[in-house]
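Coordinate-derived values only; no laboratory data. Predicted model only: the values in this text are computed from it and were never measured. Cβ atoms are built from the backbone, for glycine too; each structure is taken alone.
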Structure I
Amino acid sequence: MTRITEKDLQGLCDRINTITGNPLTPYLKCQPQGGCYHLSHAYGGVALHRMCATGTGVSDVLSAGHQPKRDLYSQMYAFIKGINTKEAV
């Protein structure tokens with residue numbers, strides 16, 4: 001089993017933002033970028049969050065909370081597959 005790194009997770013996060021047409025960074029010159037997906041770190045784990053349209057808050061996209069990197073990687077990959085499947089239909 002290969003180790004899942006921060007770079008691996010960020011790559012998937014950037015891919016999600018690109019597919020959905022959202023900015024790659026949550027903040028640009030201290031201004032929140034609404035709709036941007038980004039990684040959140042807390043409690044020894046990582047979560048995928050999305051900036052609210054107005055930039056005043058975030059939502060936990062996968063509703064799984066902060067979890068180990070490997071678990072989040074699998075869920076983010078499945079999320080991408082779901083987006084691609086929807087677009088193909």
Structure II
Amino acid sequence: MIFISLVKFKSKLTKDSIAQASKLFEQMTKEGVKILSVYYTLGRYDAINIAEAPDEKTAMRALLRWGDLRSTETLIAIPREEAMKLIE
């Protein structure tokens with residue numbers, strides 16, 4: 001399953017917060033969440049994280065740990081081809 005997280009930083013980025021985020025990414029990977037991409041953005045959100053996880057519970061467990069650093073809105077995504085099959 002693909003999860004797209006829209007991220008707002010709760011405070012200014014520092015070397016310490018970046019190191020903490022790196023540890024959280026490592027922990028996510030160990031738990032079976034694959035980080036597909038991370039983008040820093042301009043506008044309403046500060047970053048977008050795209051990850052793949054085996055199920056919603058695994059993704060939620062990993063994402064809940066980010067609460068002190070970031071607020072997120074996470075979307076579940078499926079490829080267009082799979083969505084088209086649902087319409088047929």
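Quick check on the output: 47 is relative contact order in percent (Cα under 8 Å, 6 or more apart), derived from one of I, II. Which one produced it? Source structure for this number: II.
When FRET efficiency 1/(1 + (r/R0)^6) of positions 1 and 25 (r between Cβ atoms, R0 = 35 Å, to 0.05) is calculated for each of structures I, II, structure II gives the greatest result. Assign the value 18.5, calculated as mean count of other Cβ atoms within 10 Å over residues 33-40, to the correct structure from I, II. Of the options listed, only I reproduces it.
Looking across I, II, the calculation of helix-only ellipticity at 222 nm (-39500 (n - 2.57) for each DSSP H run of 4 or more, over all residues; to 500) that yields -11500 traces back to II.
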